[in-house]
Structures are given as structure tokens and as C-alpha cells.
Structure I
Amino acid sequence: MKGDQASVLKITDLDFGYTLQKMLYQSFSLELRRGELISIVGKSGSGKSTLFELISSNLKPLAGTIEKGRVAWVFQDPYSSFHPSYTILDQIKDVASDVVSIEGVSDLSEEMAIAPDLLDKLPHQLSGGQLQRCSILRALLMKPDLILCDEPTSALDNIIQLDVMKLMLKYLNQVGILLITHDMDLARWASDTIITID
């Protein structure tokens, strides 16, 4: 853990279950710092996505506390995370931080090797890899402290998966990343810490 970096997420003694008979989390604690990537690994139904819903305040814990900075998401399916009827640029401008100018969008997209003309297209006109790069661009332009990545590469082929992960790691000095994945090889390659949920 990078002790010289600020904490962007601190979960302390979290309890949660959809029923009291089947608790997903009991006294669960986690701390994530800027510049760090922690992977959450587990089988389907183990509560990985539920943890993200708790962090995002879409669900309320039964006990414990969750302290966090500004949060952005990168989802598994980039096509479902963009509205089909609006250009990529319009949707990025809708969620980007107020301090980000159009020039800022152009500068960062160029740095991320996203061709400027892609931003003027509709989501279905991009490949899955191109659209996931745009998802990461959108997340970074929200100026988050924490990025929640929910299986961000599982819908992509192996070469594109690697490109997308390398792109996220390139900006790790700016944020902390919490990654849900079922791919243990990916988790070992990318993570500072791996947490397995049974």
C-alpha cells in the first residue's frame, strides 16, 4: 500500500445482506489510496457488484461506514453505458467536471490515442475497444478520486483487453482504482492487492 498517498476509499466494518439469513459482508474493511489498484475477485453472486452499489450509495449498509472521494464508473458493456442517440462528445460534456473545457477533452483524447472524429460519432459507430476507451476518457474527465471498474475488459478480445488495462494504469497516479474481475491472471498482473470474495 502506498502510504504516502491520500486515501480515496475507506470501508470500515461493513455488514450487508439482502436478507439477514444470507449476509454478503460481515465486518468487511478495505482502504484504497490514490495510485493504487485493488481487485475484487469472486464467482457470480458473491457480492462483487453489490459492493460497488454500496460504495455508490445506491444501497445502504446494515452496519459500518464507507468514506469516499468523488467516484466515476467504467462499466462492463460500454454500449449500455452510452445513450445510443447522442454523440460521444455530447455525453462526455454532460458528465465532465465543470472545470474541463472542450480543449481539455481534445487534449486528453489525443493523449489517449482516441481520434478526434470518434468523439463526433454515435456509440454504435465505434468498436467495443474504441467505446471503452471513450468510457475511460469520460471517467477521467469527471476528475474523480476513485474509479470503479466493473469487468471493464470482459467484453473485449484479449489484445484490446490489454490495451484498455494499460490505458487505465497510465492514469493511476491521479486516482485509486477498484476493479471487479473474474480473471485472476488480469488481477495478478494489474493489482497492488487482490481480495477474493467467496
Structure II
Amino acid sequence: MISIIQAAGWPIWPLIICSILALALVLERFYSLHDQRIVPADLLDAAIKASRHQLPTEESIKNLALHSLLGQVLASGLQQLRLQPHSSQEELSESIELAGKQAAHELEKYLVTLATIASAAPLLGLLGTVVGMIDIFAAQTPGSGNPAQLAQGISMALYNTAFGLMVAIPTLFFWRFFRAKVDAYVVALEVAAQRWVRHLYQLRTSLR
């Protein structure tokens, strides 16, 4: 491996940094984008059952917000109703929509960085290829040739091209995978939010 890095020259170091960063982000997203951290299966039904006849306590609302991203969205509606008991359905919807936007932003964290790495890695590989080609042409001076410099230029060009693709392809795959996962979570949050708004408005009416 060390010999490959030496043969690829300095252009491979940005690619190595990109590969380490991409691996770290992929592991972090696998850890964070888990159903129990985003939309636990029974949380909405449990929250509706717990608040069917009365508002939960302040401590219960805080615990709900810490439970998951869906918990944050649900807690925002309860908090709005606790602070303003006469909130209209539109006001409840706006508070939950704002929390939903914050949740969506949290879900999309680091995806732009992954997409950037997937786009930049082939260009960095191309940069190494160009540098290697420059070395190749430099070795072919009129009347003389440097076989060692020629071989070094070829190695640099090929290794950087290959490594750039090796970084870009899996990074692009994982970015698409996480993008689809995030989109599914956003839809699930929107559906739960609509159901939650209707429940809160019914609760508000019963508390009069």
C-alpha cells in the first residue's frame, strides 16, 4: 500500500483524505438514520393515548422531545398548546411544520458533504492523471529519455484515476441510499404531523 501511495505521488493525498472523511460520514449516517432515532413505530399512538383527555406535564413533553425526531415534532405541538391554550388549528399546524423543517434539516446533515466528495473525487483523480501526464511529457525530451521518470508518470496517472473512481463510486452509492432513506423519513414525519394536528385540535376543543 505504501508503495502504491509513493508511486501515485502527492495528488493521491487529497483522495485519501476524502476517502477517510467519506467513510466517517457513512458510519455516522448509518448510526443516526435509524428508525428508533427518527420515527419509532409506536410513538405516535402512545402520544395520542397519553394526551387523549389532558395535556401531559412539562417534564413529559421534554422527555418526548428528547426521544426522537418524531418526538421533537410531537412535543412542539404540545408545547404550543400549553403556552397558548386557544391556538387555532392553523397555529398548531405552523408550530409543528416549523419543527418538521428543523427535523428535515437534521436528517439531511452531511449529505451535501457526501455528494461533494462523490463529485470531487473523480476530478481529483483527473488532476493526478494530468500531473502524471506532465511527468511523462517531461521525460520525453528531444534526444534523450528518462525511463524512470516515464514509468513514474504512468504510475501516477493510472493510480490516481483508479483511486478517484474507487472513492467516488461507493460514496455516490451511499449518498443515494441515504437520500432515499431521508426522503422516506420526511414523508413519514409529514403523515404523522397531519394526524397529530387533528388530534391536538380535538384535544384543544375538549379542554375548553
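Each value in this text was obtained by applying a stated rule to the coordinates, not by laboratory testing. Everything quoted here is computed from the prediction, not taken from an experiment. Cβ atoms are built from the backbone, for glycine too; each structure is taken alone.
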Checklist entry - Which structure, out of I, II, was log10 I(q)/I(0) by the Debye sum over Cα atoms at q = 0.08, 0.09, 0.10 Å⁻¹ calculated from, if the result is -0.27, -0.34, -0.42? => result I
Next on the checklist: One of I, II was used to compute mean count of other Cβ atoms within 10 Å over residues 16-23, and the result was 11.1. Which label is that?
Outcome noted: I
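Which one of I, II has FRET efficiency 1/(1 + (r/R0)^6) of positions 24 and 112 (r between Cβ atoms, R0 = 25 Å, to 0.05), as calculated from the coordinates, equal to 0.10?
Details: I: 0.10; II: 0.95.
The value was obtained from structure I.
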Checklist entry - From I, II, which structure was distance in nm of label points 7 Å out along Cα→Cβ at positions 48 and 168 = 1.0 calculated on? => result I
Next on the checklist: Of the structures labelled I, II, one was used to calculate helix-only ellipticity at 222 nm (-39500 (n - 2.57) for each DSSP H run of 4 or more, over all residues; to 500), giving -9000. Name it.
Outcome noted: I
Next on the checklist: Suppose volume of the Cα convex hull per residue in Å³, for residues 32-119 alone works out to 99; of I, II, which structure was it derived from?
Outcome noted: II
Next on the checklist: Starting from the value 0.20: which structure in I, II was FRET efficiency 1/(1 + (r/R0)^6) of positions 104 and 128 (r between Cβ atoms, R0 = 30 Å, to 0.05) calculated from?
Outcome noted: II
